[in-house]
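Please treat every number below as a calculation from the coordinates, not as lab data. What you see is a predicted model; the values in this text were computed from it and never measured. Cβ atoms are built from the backbone, for glycine too; each structure is taken alone.
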Structure 1
Amino acid sequence: MTISRHTSLVRLYRSLAFLDLWHAIRVREARCPHCQGPLHAAHYWRQPWGLLPSEDGRQELSAFLRMRWSWCCGRRGCRRRVTPESWRFCGRRFYVGLVVVLLSGLDTGAEVAEAEAVVAQVDGPTRKTRLRWLEWWRTRFTQSLRWVELLGRLPCGLPVSRLPGCLVAMTSSRDWCALLVAGLWVIRPFTGGTPM
């Protein structure tokens with residue numbers, strides 16, 4: 001299988017956008033978690049950094065793919081914003097989740113089929129930014145409830161210094177797309193409008 005430049009990640013990103021929309025609609029139907037008031041649209045634009053290597057490519061993405069679904073309570077006295085978890089965006093980070101998961105995994109030893117072809121589609125961040133992401137995996141992530149939840153499924157002695165790459169070794173798949181989606185599932189609780 002040969003990955004054509006730009007198309008594979010954008011196709012995956014498009015699928016994730018539909019998952020985000022579906023989840024956002026469910027959040028809206030559940031009403032405000034603070035006061036049970038109605039939720040009104042308060043969506044905003046995000047630029048999917050890292051997804052395409054050129055500015056022209058970024059502009060090709062439709063408004064739908066750049067939309068960050070968010071809601072605002074319509075009840076007077078509350079008016080709180082409710083930003084659902086996302087499959088695409090990492091809280092306030094500029095780079096999309098696909099890029100964060102892919103590069104963090106590869107930086108920590110993950111073996112992914114066709115990794116070079118996939119990375120060629122990414123407009124990568126600086127080394128300093130990538131080191132900051134690895135620091136997040138080793139500190140904030142390992143202090144989270146998601147990590148505690150995962151520890152029950154993982155073998156003892158998993159090297160925290162090799163997160164998230166060592167998680168790939170625990171999976172049976174080496175397909176880059178399946179691994180990215182699994183990685184996005186791991187970080188989803190951190191994407192709901194709060195910084196990672």
Structure 2
Amino acid sequence: MRVYEIFKSIQGETSYAGTPFIFIRTTGCNLRCRWCDTTYAYDEGEDYSIDEIVRILGKYDCRNVVITGGEPLLQEDTPLLAEYLVKNGYNVFVETNGSINVSGLHPDVIKILDIKCPGSGMAENIEWDNLKVLSSRDEVKFIVADYNDYVWAKSVIESYHLTDVCSVLIAPVFSSLEPKQLAEWIINDSLNVRLQLQLHKYIWGPDARGV
């Protein structure tokens with residue numbers, strides 16, 4: 001599989017923000033979100049076998065692994081890698097942009113499913129059937145650029161009763177929507193979601209890689 005980078009850092013997103021993780025960032029993405037912050041992973045990278053990736057992971061003293069991208073499910077071997085890691089005692093997360101069916105992932109893999117809001121320009125690519133296979137361990141994420149995105153996300157959450165299914169995260173587009181404003185909308189609407197900030201960007205800056 002083609003991988004852009006493998007590194008250990010602090011998880012900056014999800015309900016596990018602040019926790020040490022090993023990141024496997026795959027190359028390539030089928031979407032082109034207007035606010036994408038990992039455009040550098042569209043094309044670059046090197047080819048690794050699953051065995052080579054496992055050997056690299058063994059150098060780190062960490063059992064939390066997130067396979068991210070780009071879009072990791074574009075890589076044919078991602079489900080195989082995730083299953084191998086689960087069976088060898090790793091806590092495995094797959095962060096996906098929500099446009100590719102996730103049902104082929106091992107049931108013990110925690111899915112972090114992004115639902116693209118209209119502001120991203122990619123909302124028409126959502127694979128809505130993914131919402132049918134979520135478990136209580138999974139998480140759904142909305143990244144909102146403005147109030148219209150927030151209202152749209154709120155309607156999806158309510159229509160699919162997502163907060164009854166799993167944790168729901170709402171994050172502002174970094175440097176575009178003020179977290180305070182998003183927090184006020186959530187509070188005023190009594191929305192049962194988690195406000196998410198990209199912790200790694202506040203620690204290392206918005207353009208840092210390998211963190």
Structure 3
Amino acid sequence: MQEKSSVLALFDLDGTITTKDTFLEFIKYYHGNAKFYTGFLLTAPWLVLFKLGVIPNWRAKEKVLEYFFGNESQDSFMAKGMRFSDEVLPSLVKTDALAQLKKHQEQNHRVIIVTASAEDWVGRWCAVQGVEVLATRLQKINGQVTGKIDGSNCYGEEKVSRIKTHLDLSTYSEIYAYGDSSGDRPMLALANHPHYRFFQH
């Protein structure tokens with residue numbers, strides 16, 4: 001039997017690597033602060049229902065996505081997502097979180113960012129860092145963003161499902177995981193080195 005020797009490092013993004021939620025920051029970048037605040041007033045009832053446990057996380061998220069991005073041009077949306085990844089996201093990154101990510105890379109550990117944010121606005125940053133990303137995918141039909149999630153929101157147990165679909169965890173002798181919210185706890189439970197709210201700045 002081949003001895004296990006590989007090490008895996010799993011990172012949540014929003015609130016773990018970044019100081020702010022990239023979903024919210026991308027909306028501000030895309031539409032400006034005025035439409036951002038107006039939109040959240042109009043979608044507030046759905047967010048309240050989520051907080052009360054009446055509807056699931058993904059449904060509330062879709063309502064926000066539909067309001068801000070439904071029927072947007074796919075090309076424009078993806079172009080702005082890449083610019084956000086280049087121009088804004090780096091300023092949101094915690095220095096100690098990025099240092100830890102780089103430390104894993106230097107030790108030849110496999111590093112994967114597992115995030116509920118969409119690959120459209122975080123994928124380019126992950127590629128620049130040289131790490132894999134498992135992210136929420138957004139539905140696009142006939143050149144337009146629908147505001148719907150394609151598949152499942154990469155949150156909670158879905159993070160574990162995506163990880164297990166992507167790779168064979170049994171091939172790793174050590175697993176590190178970093179998260180900051182209840183949505184990360186299932187992923188943290190996979191690790192023999194779980195770190196909850198590990199990074200400060």
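Annotations
- Computed 3.3 for distance in nm of label points 7 Å out along Cα→Cβ at positions 33 and 105 - originating structure among 1, 2, 3: 3
- For relative contact order in percent (Cα under 8 Å, 6 or more apart) computed as 30, the structure of 1, 2, 3 it came from: 3
- Structure (1, 2, 3) behind the derived value -6500 of helix-only ellipticity at 222 nm (-39500 (n - 2.57) for each DSSP H run of 4 or more, over all residues; to 500): 2
- When distance in nm of label points 7 Å out along Cα→Cβ at positions 81 and 113 is computed for each of 1, 2, 3, the largest belongs to: 1
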